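Only the coordinates and a few stated rules stand behind these numbers; no lab work does. On a predicted model such as this, the values are computed, not experimentally measured, just so you know. Cβ atoms are built from the backbone, for glycine too; each structure is taken alone.
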Structure P
Amino acid sequence: MAKFKYRMQNILNLKYKLEEQQKIALGNARARLNEEEEKLETLYMTKASYARALTDIVSGKLDFSRIKLYREAYVNIDILIEEQKSEVAYCEKLVDEETAKMNEAMQQRKIHEKLREKAFKRFLDEVAYEENQMVDELVAYQYGVQGSNSTDERSTDS
């Protein structure tokens, strides 16, 4: 029996590798997004601690230098939070782009897998056709040999 050889197997292998690379890139983008979200959460917790400290300072003995220090820190943390929010938004955009690339890579791989399946089906059909042809030839040969033997026997019997 003939062996199936897909002539575009190299391309299919390349599509598998590209998909794997895209999975890695998507994982890295998600990891970075998680890190940036954790940084943002830390900034929010820091802001809350500054707010509590500011409330404690104002309610206790008034120390204007500490009040001013914590107030500036509270305002500065808002600036840092806004910057971090933009960084998180940027990372979310990167994750979306990597997800789109991943989907494209998966589609390309699936297309080539389907092409390979169709080529394999054609190969099986060709093999089955050739086997049928061989069987038909064998049957025709055997019928021809048996037919000539029976004709020879009839002519010798007369």
Structure Q
Amino acid sequence: MSRLDSMMRRLAAQRDGLEWGHALAQDLKGDYLDMGLGNGRTYDHIREIAPNRRIWVIDRALNCHPSCVPPKEDFLEGEAEEMLKKLAANNAKIVMGHYDFGFGVKEKDVAEAARLSPMIGAVMAPGGVLVSGQPLVGFEQVRGPESVDPERYCFYRT
């Protein structure tokens, strides 16, 4: 598979996964969380499908497209561990989260996702949904949308 095809498959999996997660979280009370703002495409899609939700965003730095800048009060700039602990200390209850942190090295990305999983768990509401490009630990893995290869994206309930 070419890198272009792989990227297209990843982006389609993100979109389908986010819409699937939003459908499951619609009746739950709480906020959404985008972990890894990057260019802002995923955040932009979340705010489009969930316009009435508060969407927390975590990233090391604000480097997104100008049209995708989250409100200052919802953007947690810094290292993921610190920002997740800050959310937990403020009693955040996340009903839908998207995990997209990464270094671009698979082994390192998997290890980081495992390390951060307990901190993610601390902010998730019971019955919440996680959509993740990396395997997380300590959550109930579920089958996501049929359009997404289970090897491409991971889906969890809390």
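Some points to look at:
- Structures P, Q were shown, and distance in nm of label points 7 Å out along Cα→Cβ at positions 37 and 53 at 2.8 was computed from P.
- Identity of the structure behind 4.3 (criterion: distance in nm of label points 7 Å out along Cα→Cβ at positions 21 and 133, calculated), options P, Q: P
- Among candidates P, Q, the computation of helix-only ellipticity at 222 nm (-39500 (n - 2.57) for each DSSP H run of 4 or more, over all residues; to 500) that gave -12500 used structure Q.
- Origin of the value 20.1, where mean count of other Cβ atoms within 10 Å over residues 13-20 was derived from one of P, Q: Q
- Set P, Q, criterion mean count of other Cβ atoms within 10 Å over residues 29-36: the highest-scoring structure is Q.
- Each of P, Q could give log10 I(q)/I(0) by the Debye sum over Cα atoms at q = 0.09, 0.13 Å⁻¹, but the derived value -0.25, -0.54 comes from Q.
- Among P, Q, which structure scores highest (criterion: relative contact order in percent (Cα under 8 Å, 6 or more apart)): P
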